[in-house]
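Each structure below is given as structure tokens.
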Structure 1
Amino acid sequence: MGKYRYILFNKPYGVLSQFTDSSNEARSTLKDYIAVPGVYPVGRLDWDSEGLMLLTDRGQLQHRLSHPRFEHPRTYWVQVERIPDAGALQQLEQGVVIDNYHTRPAIVRLLDTEPAIAPRSQPIRFRKNVPTAWLEMTLTEGKNRQVRKMTAKVGFPTLRLVRVAIAHLKLGDLQPGQWRNLTSEEERSLLKLLSPRSPQARGQRIPNARFRKESRAN
């Protein structure tokens, strides 16, 4: 094992993204699942969100992946109420205004089928005769409850939110409540983000081709 620890965890619904709970509500925390001393989460997921978290005891990496200046992508599967049309998807891609802030461009697509993920521990409350859809959204920032606020802004409330990727790291078949160490290949790719020659390490924007094309057209 190397000098530092790098852990992937599939956070279940209803678990705090921290090791302690300062409230008197006796909520589940990371401590209930991960007995590895000294590691802390890189960024957070809301209590009612699920999916991939990265934990490490390397402070430099925590800063590099958490700070919005470096624009590391995070991908989510998002179940929304009703079926978004092309106009709503375009709004999400181009960015919307939430809390007096215009979100950055995102990559958004409507999934053809429901993704193969474990059912949530607490079932979703569906409205009778109201269809739902799944979106895949890739963002390079993480404002407070941003995905939920974005989908609500365009008229499609979020019912379930699962993070499936952080940069090149994937959720894969990791089950809710399970964690694992990074593979050697994953660790090497992750450490490249710390290289001074990496565009992300210098805080340089790496525009997606579809957005470069749109900006030229405008």
Structure 2
Amino acid sequence: MALDSRILEAIKRVKWNSPTPVQGACIPLALKGRDLAIQSRTGSGKTGAFVIPILQRVITETEKICNRRTAKNPVALILLPSVELCEQTVEVVTALAKYVRPRVMVDNLTSRGVVTKARVAAAPILVTTAALLGKHCRSGTVTAEDLATLRCVVIDEVDFVISIAEGSLRAVQSVLPPSVQTILSSATLTDGVVHIKSQLLHNPVTITLSTDDENEMNPNRR
């Protein structure tokens, strides 16, 4: 995998000795910029499958625009169904970005503080719930212009997101760049997931992990 050596060092540090099946299937395709629809159960290593290519993208984009004001603008957006999952995802991002310099900023918008345009522009990686971001999209606090620099959007546990915040997800969708790389992950393939997949993904690769595949995984891997 064509990964920055600093990411590889962090992977060693967290003792991810080999990729899980979902990581092995997804990371090479994500690094190529492909849209992905991942069906895999919670605990299969999905978080690493999208965080690793996101960090690589952030490093690449930061090097391209190192001396510009837009160097701090958002490159990746990770949408999750709950505050708890946001916190867990930020922990993974922080661990895997440990050796990257300049330091990769990740902002959990569900944490304390007011969500403003300046805050949205201040970190290359934004992590939040669809419900919270959708509220700010509807109010005009977050607009298409604020997210114009996005290169990758991940919606994790999209089946759960749809069940609790479908309207908010539509509001977020309305301000996303049309050509942004999008990765959806879901434990189940509901009608809602099929519909959002058809709306958001462009020529996607669908990756379905069987129970047998997932039983090979490291049980400690997120």
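No value in this document is a laboratory result; all are computed from the given coordinates. These figures come from a predicted structure and were not determined experimentally. Cβ atoms are built from the backbone, for glycine too; each structure is taken alone.
Taking distance in nm of label points 7 Å out along Cα→Cβ at positions 2 and 26 as the measure, the highest value among 1, 2 is held by 1.
Check the numbers for volume of the Cα convex hull per residue in Å³ across 1, 2 and tell me which is largest. Show your work: numbers first, answer last.
Values: 1: 149; 2: 111.
Ranking 1, 2 on volume of the Cα convex hull per residue in Å³, first place is 1.
Out of 1, 2, choose the structure whose coordinates give helix-only ellipticity at 222 nm (-39500 (n - 2.57) for each DSSP H run of 4 or more, over all residues; to 500) equal to -13000 when calculated. Derived from 2, not from the others. So mean count of other Cβ atoms within 10 Å over residues 42-49, computed for just one structure, reads 17.5; which one of 1, 2 is that? Checking each candidate, the match is 1.
Among 1, 2, considering only relative contact order in percent (Cα under 8 Å, 6 or more apart), which has the greatest calculated value? Please report the intermediate quantities before stating the final value.
Values: 1: 28; 2: 31.
Structure 2 comes out on top.
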